[in-house]
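See the structures that follow.
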Structure I
Amino acid sequence: MSAFARIPWDTGRERERMQMNWMRDVFAAEKPIVAMCHLKPLPSDPDYDIDAGVEAVIEAARRDLRALQNGGVDGVMFSNEASLPYVTEVEPIITATMARIIGELRSQITIPFGVNVLWDPTATVDLAVATGARFVREVFSGVYASDFGLWNTNAGKTARHRRAVGGQDVKLLYNIVPEAAVYLNDRDVASVAKSTVFNCRPDGLCVSGLTAGADTSADTLRAVKGAVPGTPVFANTGVRAETVAAQLEVADGAIVGTAFKREGYIWNEVDEARVAELMTAARTFRKPAVALP
């Protein structure tokens with residue numbers, strides 16, 4: 001083996017193969033469906049229920065987790081979805097409370113899990129390392145104009161922080177089409193995907209609609225997947241029972257939150273029947289075709 005073959009950034013097709021393989025290593029399914037476990041407002045959030053306390057947040061998360069797992073999802077991701085309006089550097093109490101919640105639920109989690117501290121890459125990595133999460137989703141790269149101001153990132157700093165805290169095995173899913181934001185550069189999404197994969201070495205990319213629950217554009221998914229065929233690409237928002245097959249035709253997996261809620265409303269509790277319906281559709285799509293005699 002040459003010296004060059006051992007250089008981490010000079011892996012070429014081997015790195016692409018490893019990128020796709022981690023999905024099979026983490027999830028017991030091809031084209032996995034990762035469910036969102038949305039936490040209620042947390043301490044320091046404007047809508048936090050001080051009287052009910054953290055215990056109420058834990059119990060709500062416990063009920064949702066049970067419904068998601070009973071419904072058959074392939075993985076789950078815990079996020080502070082109700083921490084509106086979002087910030088890019090969360091208060092330490094947010095990360096600490098999320099760690100407590102996941103710790104309380106840890107013995108009941110039976111599927112691979114990830115975390116997402118909106119919208120703080122460093123806090124997200126820290127939470128993953130503290131709780132043993134296998135993957136995270138966040139906006140790690142790019143500069144955006146968003147509803148909560150100018151959104152800047154530092155992918156190199158995040159990658160080094162992950163290494164410094166012992167999180168090198170935590171898989172990073174880069175959201176390159178974040179909700180409620182626009183990329184501050186006149187480039188198409190395919191070129192953004194290509195340069196992000198080359199420069200930042202993400203473990204996967206996420207493609208989103210305008211907001212949580214909004215449809216992910218099939219054309220955008222195709223453009224991204226076509227640009228980076230060796231990198232896992234997730235449909236990140238708006239996947240429903242009636243659209244999951246079409247989305248998985250292109251994407252390597254989907255992250256689903258709103259569609260699993262009662263009446264399809266994001267702030268309702270998880271409806272186990274809706275979970276089972278979407279997962280039945282996903283499994284039907286994933287089922288290998290039977291060869292005709």
Structure II
Amino acid sequence: MKVLVVGLGRMGGGIAKRLKSNGVQVFGYARHSRIEDIPRLKDLSEVESLLSEEDLIWLMVPHEAVDEVLDHLMPYLKAGQIVVDGGNSFYRDSQRRYHKLKERGVYFLDVGVSGGVYGEEKGYCLMIGGDEEAFNRARDVFRVLSYGGVGYAYLGPSGAGHFAKMVHNGIEYAMMQAIGEGFELLKESEFNYDLEKVAWIYNQGSVIRSWLMELTQKVFEDFGNLENVKAYVEDTGEGRWTVLEAIRLSVPVPTIADALFMRFRSRQENSFRDRLLAALRYEFGRHEVKKSGDEGT
């Protein structure tokens with residue numbers, strides 16, 4: 001089975017290189033990429049002559065670009081081919097795309113991919129949804145890409161893979177928020193902790209040892225006490241989708257929701273809300289109001 005990886009960014013490039021290093025015949029397509037050792041298509045129209053009905057196309061592009069890429073690919077796809085969306089797409093969009101490709105006789109698998117930039121070396125965690133027949137045909141590709149050769153699972157029909165990855169990322173938001181809050185408390189305490197050492201000891205057999213805690217130790221190795229890191233935390237959609245699905249299903253997820261809202265809060269400077277709260281305290285209790293420019297007086 002030949003594999004074409006569309007999108008050769010940090011994750012797509014790692015996937016392509018891991019496939020190649022394990023003997024899979026792999027090609028790439030990207031508008032911009034620094035990867036030199038993967039044979040690249042100049043145009044997606046080459047798919048028609050390059051790939052057979054038995055081959056696989058792996059999309060690793062932002063979720064906003066998936067429909068555009070599929071529209072470009074559609075004229076060149078053959079019945080029986082497998083298209084994988086390995087990006088962080090909303091599961092309802094994946095279900096829609098599944099039905100659209102099924103009309104052409106093309107399989108569509110939604111695959112949640114976790115492992116970050118370390119996956120190229122260590123392998124990825126793969127959460128797979130779609131037709132089980134397509135999963136079985138592509139099993140060798142998943143095995144090669146997966147952590148330890150076993151870090152992949154067929155989870156159910158179309159949408160199941162991306163729904164599981166969505167919840168995975170929601171949980172990740174909450175875990176990261178808890179780590180951030182805990183280490184801020186350590187930093188502000190009277191004990192002048194070496195935070196890198198604390199992160200290290202938390203990983204030595206404790207109940208909160210984890211890869212995220214290992215990365216926390218690496219943060220302090222790489223960035224010291226974070227004086228030069230801006231307190232701006234981005235989100236790419238999965239946390240929002242998790243909270244919206246929880247509302248739809250009437251499932252309380254207050255910890256995940258709070259972690260998402262704290263990311264929003266990180267992007268605010270001199271928020272209107274907080275200015276209103278300060279003024280309200282003045283109105284009911286004549287508490288001091290600090291005004292813009294007071295810092296220099």
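Values in this text are rule-based calculations from the coordinates and carry no lab data. What you are looking at is a predicted structure, and each value in this text was computed from that prediction instead of being measured. Cβ atoms are built from the backbone, for glycine too; each structure is taken alone.
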Checklist line | Entry that produces 1.3 once distance in nm of label points 7 Å out along Cα→Cβ at positions 71 and 87 is calculated, selected from I, II | finding: II
Item checked: Given 20.9 for mean count of other Cβ atoms within 10 Å over residues 175-182, calculated: source structure among I, II -> I
Next item on the list: Give the label, chosen from I, II, of the structure having the highest value of mean count of other Cβ atoms within 10 Å over residues 159-166.
Entry: II
Check: If you work out mean count of other Cβ atoms within 10 Å over residues 95-102 for I, II, which one comes out largest?
Finding: I
Notebook entry, point to check: Comparing distance in nm of label points 7 Å out along Cα→Cβ at positions 79 and 223 across structures I, II, which is largest?
Noted result: II
Next item on the list: Work out the source of 3.0 here, i.e. which of I, II gives that when distance in nm of label points 7 Å out along Cα→Cβ at positions 55 and 111 is computed.
Entry: I
Item checked: Answer label among I, II for the case where relative contact order in percent (Cα under 8 Å, 6 or more apart), calculated from the coordinates, equals 17 -> I
Item checked: Comparison of I, II - label where volume of the Cα convex hull per residue in Å³ is highest -> II
Next item on the list: Using helix-only ellipticity at 222 nm (-39500 (n - 2.57) for each DSSP H run of 4 or more, over all residues; to 500) as the calculated read-out, with -12000 as its value, let me know the right label among I, II.
Entry: I
Note to self: With mean count of other Cβ atoms within 10 Å over residues 23-30 coming out at 15.4, pick the structure among I, II it was computed from.
What the structure shows: I
